[in-house]
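These are the structures in question, set out in turn.
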Structure I
Amino acid sequence: MSITIGLVGCGRWGKVHHATLTSLKKQGHLDRLVVCDIDEHALEGVVADRHYRSIEEMLAQEQLTGVAVVTPPETHLDLARQVVAANLPVFVEKPLGSNSEEEVDFLATLPENTTMMVGYLLRHHAGLKRIKSAIEDHALNIKTISYRRRTTRQKPDGADPLSTLAVHGLDTARYLLGTSLARLDVMKLEITTSSANIWLRDPSSLITIDVAWEAEEEQRTLVVQGSTSGVVLDFGTGEVVWHDGDGVGQSPVVERFPSLPLEEQWRSFLRRMADGPPGIVPETVSLLDVSAWLAHNSPMESHPR
């Protein structure tokens, strides 16, 4: 079966998807790659089998196997609806939408045979999977989770630090804890136009999330500390460092996972399209949980703590 992927959106992150899909095409995992953007300048220099200026034209002209929506968040749901209406699998970048009520309605009305993946790519990082496995095997418990993503990049126009940067930390905490964000008390919530500092707590764990644009240096770390051991993941390099106790004066054990999480996520999506079964990834309850937390704690609704 010939596999044709349609990529909608060729901005900064769309071009990252394009590079990943181009690599997968060279490896033989797809046959054709077509791209779409309403901005003709965004399509300049983007090598593809065909270019389109509207998703409607692309859906009408192509025999697509699946579609990726990598556009501004406020457009995600409308574009995803068009893909689902065409009975095609859809990969939607996070956040799924910019309005919690619209997300609830969208998810509630999806046909049962829908295949959809939302872009929480850290779930596909081999290092994070290794940590999750250690937690599930009771080799590591959780006293604290510290997620830090600080970047020297300028803040993108219209982006906010909660739904664009902190959302990965929120989803990662939920993934590792296996519990709803609604069950966590918000101890601190400091938000500026370019940064967010969040402290969450349940009876046994503390979660801190520190994210920012325009930082002094690039930082991409996840630290999980248990009662007898801990681990540090640099999700930029893929290095995982395990230590006993609090790590002070200890000789760590180092593992390296040269994972390309976006490529792994695309491989997973391609496998699901080919072999099934249909479904939503992450699961609907997780998407709704993160969406509800963001809606409740958005800058307009949050209060000093």
Structure II
Amino acid sequence: MRTDWRLGLGFSLVTVIMWGALPIGLKVVLGEMDTITVTWYRFAISALIATVWYGHRSVDAVKRILKRPLWPLTLLAVAGLLANYIFYLIGLDHTTAEAAQILIQVAPLMLLLGSVWLFKEPFSRPQWLGVIVFSLGLLLFFHHRLLGLATLDDGYLLGLFMLLLAATTWAVYGLAQKQLLRHIGAQDLLLLIYIAGAICFLPAASPGQVERLDGPGLGVLAFVAINTIIAYGSFGKAMTYWDASRVSAILPITPLLTLLFVYLSNILQPGYIQTEPLDWLNWLGALLVVTGSALAALGGRL
């Protein structure tokens, strides 16, 4: 493996920028389209691009994971990521971009804990410290909402619940993928998931809703559709050129970028994107979530 920290850092930053901007783009298109239709477009466009780009190289791998004994794991991975996409979008539609990006950080933590439980992977003291710091950060970030829990809007509570479901289903996908990657590449599995998503969500989607979008809106829809391919492709490249521990330490800054992007978008167009009521405790909570995530990801390498 050729190592180059500059390429590794560059691809890691592309990944976090794409993931950091994603909830804002989704918020924009959700103003004109429903969650099922947006999700269908994301899968359909990704499937088209992936099929043209590398589909011919993935045919044998896809056939292999659709046969015994791998098909149950394949079904789990496909169902997990499809559910993650729709639960995340419903949660985002009922909350804010900042809240969604902070709470979805529970997903990689669930993946780590699931790996410890299922695969007996070691979990060091620094990782347990990361879990504690992460949990404290969540409490601080949502302290406004927790203090007003009795009067909290039912829609917001539904959104938080959907985001937790999204994190859980992503962890299920991650655990299944962890086993499947012994037999195929990540791109092969993603191609199958894109195609499955395009097929499964089509009956409930309303593709004609795209006519509601103006030029910039169509551009945002295209962005959220190709976001997965660019982000996951950059993530794979980063892992190729840089140590996994260093890449893992960069990824948790994603929610901070979302906070920054929301702030900048509301400077350009005040009130366009719904925001969380942020004070210094919210910002401290976000920093602790990032720090805790990094500690948990780095594990025993510290």
Structure III
Amino acid sequence: MLYFTFAFLVLVSLYIGNAALAIFAGILFTYFLQPPATFFTRRIGTLPLQLGIVILGATISLPYALAVSSDYLPWISLFVIVSFFAGLMLGKLLGINHRIAFLLSSGAAICGGTAMAAVAPIIKAKPQELLIAMTIVFLLNAVAIILFPIIGGYLEMTNFEFGAWSALAIHDTGSVIGSATIFSNESAQVAATLKLGRTVWLIPLLLIANWIFNKQTEATKFPRFIIFFILAIITNTVFNFNDQVIDIFQIMSQAFLLVGLFCIGSQFDTSELKSLSSKPLILALIIWAAVIPSAYFLVKYF
């Protein structure tokens, strides 16, 4: 019964393809079935998550990412850096747990759930902390998919402007593409291209996260999956994989990420729910409230 339920919930998570729901499925699995501490979803920890991040690296080619986003690369970089460090500062001012603040800042600055899933094992985020961050970003992305095309139409944005605005202001890649596709196919192409420029920032993010949270540990503790992630990017850069291969890697990466998030959810401690507060949501809303008009002003007037 335990393994059947696990398989069923994982398949549902893979079919739906949403990060926050994958974690939630893991929580339900643990809450209702109460698997033993030796159950494999608890023992393997973040290994599937790390494998998903490594495979994600094989979908990124640095020359291509830099070439397609060259016009906006300085602005993309500025957005990533400012929003990330502003999030960390606001988190400290609001008295938010530093790991939750780091997760939310990473997600808002780079690529939503993927960035948060990537840094979670490095900063040793608890399952409930990752769930909080994932849920907040999921809700904001859901709002973005609905409202952004409406706002873009009201403001009479061009296809290029809307694609660029979505790529800069929305967190998750899937939500960026979803919002832009509703507006037009051209907007979706622009959004996907520019979003790749943000995704490249995963490399320095992982290095910064390791330095901040593990700088007092021995060099041997350096997360090996970061090295493999960078090697995967180099491999794609050297061999220049075609679109079919990239699509396969994207599917594999998504699958491992979702299974990994399910496993993290299965480690959730319900006794810590009482420690939750509204401050992380306030932090995410403040960052987003600053990014949305700033991104619009950039794509409209520069």
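From I, II, III, which structure was distance in nm of label points 7 Å out along Cα→Cβ at positions 240 and 264 = 0.8 calculated on? The read-out was computed on structure I.
Here mean count of other Cβ atoms within 10 Å over residues 104-111 was derived from just one of the structures I, II, III, and that gives 28.1; the source is III. Taking 19.0, 55 as the value of Rg and Dmax of the Cα atoms in Å derived from one of the structures shown (I, II, III), identify that structure. The read-out comes from structure II. When relative contact order in percent (Cα under 8 Å, 6 or more apart) is calculated for each of I, II, III, the greatest value falls to II.
Every number in this text was worked out from the coordinates using simple rules, so none of it is lab data. Owing to the predicted nature of the structure, the values given are computational and were not obtained by experimental measurement. Cβ atoms are built from the backbone, for glycine too; each structure is taken alone.
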